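Bear in mind these aren't lab numbers, they're just calculated from the coordinates by the rules spelled out. Owing to the predicted nature of the structure, the values given are computational and were not obtained by experimental measurement. Cβ atoms are built from the backbone, for glycine too; each structure is taken alone.
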Structure I
Amino acid sequence: MSSKSCAKCGRRMEEGFTIDAGDYSMPSVGVWHRGKPHKSFWGLKTVKADKHEIVAWRCTSCGYLENYAP
């Protein structure tokens, strides 16, 4: 996705990303994970193949956000 127009106001959107605190509060790109969460002693059980980094687009005019997990 190279450029987008806002679905709400039609103005230009800019690409960015969401930040997740991650392990030991180290910043990382947020991810979308397929399925329902399954808790374990150490947090959540995850499968690497089911994770997709989140790409976020923000309208430069109204602030509307769109998130994608390609």
Structure II
Amino acid sequence: MHVLEGVFSDEEKQRMIRETARAFGRVAGPKMQENTSVRVHEVRSGCWGGAESVWTTERALEMKAAR
């Protein structure tokens, strides 16, 4: 998965990894889960976006705080 750099703590990233692998296992089965790897790829602020905006760490932190 891709996330913006500096938004999530190490603990949150570890939880994302575990929960993503578990979700995959619920669909694909336990044997597939045992052989699943998940990578958190951190993208530098301002180097990711869509047609209408470039995404920044600051904006992501604002969204995270508003949850």
Structure III
Amino acid sequence: MPANDLGVEGWQKPWSGPNGGTCLEAKKLPAGLVALRQSTDPDGPALVLTVDEVRAFVEGARAGLADDLIE
């Protein structure tokens, strides 16, 4: 969905790149959903996930299951 359809308020930057310019922004939505967007393209697309999907990704990343994506 277009990120700008979700409004400008409530976006957070829990994941920032080392230079502070490349960030993944997140926003809590109603009904247990979370939207993710690229901070450098706030009018671009947003990926909408359930809280359980975000939790599974974060827990998997903590466990090293995504390490091959950045190496």
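Match the computed value 1.5 of distance in nm of label points 7 Å out along Cα→Cβ at positions 10 and 34 to one of the structures I, II, III, and report its label. Label of the source structure: III. For which of the structures I, II, III does the calculation of helix-only ellipticity at 222 nm (-39500 (n - 2.57) for each DSSP H run of 4 or more, over all residues; to 500) return -5000? Answer for the origin of the read-out: III. Figure out for me which of the structures I, II, III the number 33 belongs to, where relative contact order in percent (Cα under 8 Å, 6 or more apart) was derived from the coordinates. Corresponding structure: I.
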